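No value in this document is a laboratory result; all are computed from the given coordinates. Fair warning: this is a prediction, and the values are worked out from it, not measured in the lab. Cβ atoms are built from the backbone, for glycine too; each structure is taken alone.
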Structure I
Amino acid sequence: MKFGVLALDYDGTIARDGILDSEVKAAIAEARAHGIVVILVTGRILADLKHAAGDLQFVDAVVAENGAVLAFPSGHSWMIGHPTPPVFLEELRRRAIDFAAGQSIVETDASLAPRILAVIRELELPLVLLFNRSRLMVLPQGISKATGLRQALSALRLSAHNAIGIGDAENDHDLLAACEIGVAVGWGSPALQRNAEEVVRGDGPAALAPYIRQAAHTMRLPPDRIGRDKIVIGVTGAGEPFGFAIRGRNLLVAGDPRSGKSWATGLFCEQLMLHDYCTCVIDPEGDYEQLQALPRVLTWGGDDPLPSLPDLARMLRHPDMSVVINLSHVQYNGWKKRPDRRRTTTARRLRRVHQPGSAALR
């Protein structure tokens, strides 16, 4: 699977005491020269980030305020979360609680959490608390680094399945979970390291530069070790889930006629699509057209015209779309292909399996 997006936390990951590491900045420039899109995903208020990091032209996009604000180097930005309720800010000032407020986030010292929580409960506000080492962030419900990253990827027409996310602290769990590969730095939170798929060892941000350069050089995500997004298509005789890793695998389905090859292949494709992997199915006999019952799946061919290659390429540029190309009616050596009786029986089985609400969809 191709590596195309690098999502980086700022403080503690690529910066120390607010200062961006020069080696990491150079590695980011090399990655972008290879075509890697780099997105900064930080809890900092955007204005504060610009003051600390300077010109943000060294990345392709910025997710600030822990997912509440999306900005681009062009200067265009918009708020994903809701503005901080004025009544909340007024009450914090009345109680002499020191804080910094952004467009949607309120930041303060973590030791003030009990007092902040008391204000939220008394005012009955839809706000949540999130810790980041010694700091506390107050955010609207439903906002995280993951939601902000997904908005950035959608705007750039990119997929999280091509992304590596790197962080160091408590507020980076969602960031790592949203990416195909979640990486923690060895000088950060032990809990984050336990949940990460990879850990970059070292004692500071400079140790991250070789990892970024190596990933940009290979341009490939490492093979899956059957992790969190494995494809499960059944159970073993012992009742254990039976499935496959997604990345770095070529799968051959073979067997006797009527042994269920088309059913197993259709179920495998269905699971990929439900996990939001962009999938292109070349369907020679019309067995898989019922996959169009799934969300974000488009079927071409069959009784309808086939797409041109440019049309197909444009469709596959959308990372959240999948395509089934039905070749069952294509002329081949003077004969018009149509499903035979055996294949029609298989197709009927697929229709039962792939209809909404079936066991395969639950």
Structure II
Amino acid sequence: MPATLSTSPPAPAAAGSSFAQLGIPSILATALTARGITTPRPIQARTLPDALAGRDVLGRAETGSGKTLAFGLPLLVRTAAARGRRLAGQPRGLVLVPTRELADQVHGELVPLAAVLGLRLLAVYGGVSLHRQAQELRRGTDIVVATPGRLLDLLGQGACSLDAVAIAVLDEADHMADMGFLPAVTSLLDRVPPGGQRLLFSATLDGQVDTLVRRYLTGPVRHMVAPGATASARMDHQVRTVEATDKVAVAAELAGRPGRILVFVRTKHRAARLARQLDRAGLRAGALHGNLAQPARSRALAAFAAGTVPVLVATDIAARGIHVDGIELVLHFDPPAEPKAYLHRSGRTARAGAAGTVITLVLPEQATEVAKLHQRAGVVAVP
């Protein structure tokens, strides 16, 4: 059974507040300290008091800013405090994320904290056994972290119901909008009983995300952390004009520098082929793309995070869940199609206070188009 917790409305957040001062129970604050997390990050300090008090919260902050704990801590605390009984196939908390990798990351970050409170978390996403996930749901879980498509599959099989969900979280809502998940997201949220708490976190608030806010959040408290100003200042944006015949060789030379290198391409086949080409050039390179089975995707990402395979070639969609600190270079082997994708790709570096380099390889006939892309993205790229 979940641990019993009682919480009182915390005082407004102040600069330098501890987790305990923000209203996090001491048992969780101690668990955070044991993991070396002692000081709330800005988005956490701003949103935790309102989320713990049960208000609907709209949080805007860049990727890598600490949003997982900003929504995860109040989700855990309030679920445990509700003292509900664990029922088969009826989670009481729901987190929707756009990718398998992000589901794994959120699940991995929250599971040790949930265990302290006696809560059970389950991650459900495609690429692994649907039957096994259905069995786990029927065993009973308190909180589900899910990608929209797989959760709809499980609902369709009768393995899960959202009738008991009291707290629903949308993480990286802007990316879900970009990836075409909004119809699935609205279908899922329509099945969540009205009157519960809603937490929505996003790096940007475009028209589609605002539609979700107006439709599902009631009187939300808005907390914004300046998007990317400091991170952008730590990024060195560069452009390298290359001929098509030299592109792979230039990429191999750039990827041969020390540290983790993340290379972006537009297609699955290009990702696999370029990883093989970099391997033949003497680099340890992995690939991350949608044609890989989930275990292979997990292994590639784990090897990259550990540094045993320092170069990772990824497509945009597969890279949505990459949250790895210490990426020294982001290389746009294929320039992205639009500025939001450029900023998202580039945001994989210069994380957690570190500096980083972003290089775009540009064919001569792409120069004008890429210059406009940088201008719309609000960055100055040096030739």
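The greatest value of distance in nm of label points 7 Å out along Cα→Cβ at positions 44 and 212 among structures I, II is that of II.
Using helix-only ellipticity at 222 nm (-39500 (n - 2.57) for each DSSP H run of 4 or more, over all residues; to 500) as the calculated read-out, with -12000 as its value, let me know the right label among I, II.
Details: I: -9000; II: -12000.
This value belongs to structure II.
Which structure, out of I, II, was Cα extents along the principal axes in Å calculated from, if the result is 63, 47, 39? All intermediate terms of the calculation are to be shown ahead of the outcome.
Working: I: 81, 47, 45; II: 63, 47, 39.
Corresponding structure: II.
One of I, II was used to compute distance in nm of label points 7 Å out along Cα→Cβ at positions 36 and 108, and the answer was 1.5. Which one was it? Derived from II, not from the others.
Between structures I, II, the greatest calculated value of relative contact order in percent (Cα under 8 Å, 6 or more apart) is seen in II.
Here distance in nm of label points 7 Å out along Cα→Cβ at positions 60 and 204 is compared for structures I, II. The highest value is that of I.
In this comparison of I, II, the computed figure 2.5 for distance in nm of label points 7 Å out along Cα→Cβ at positions 252 and 308 is attributed to II.
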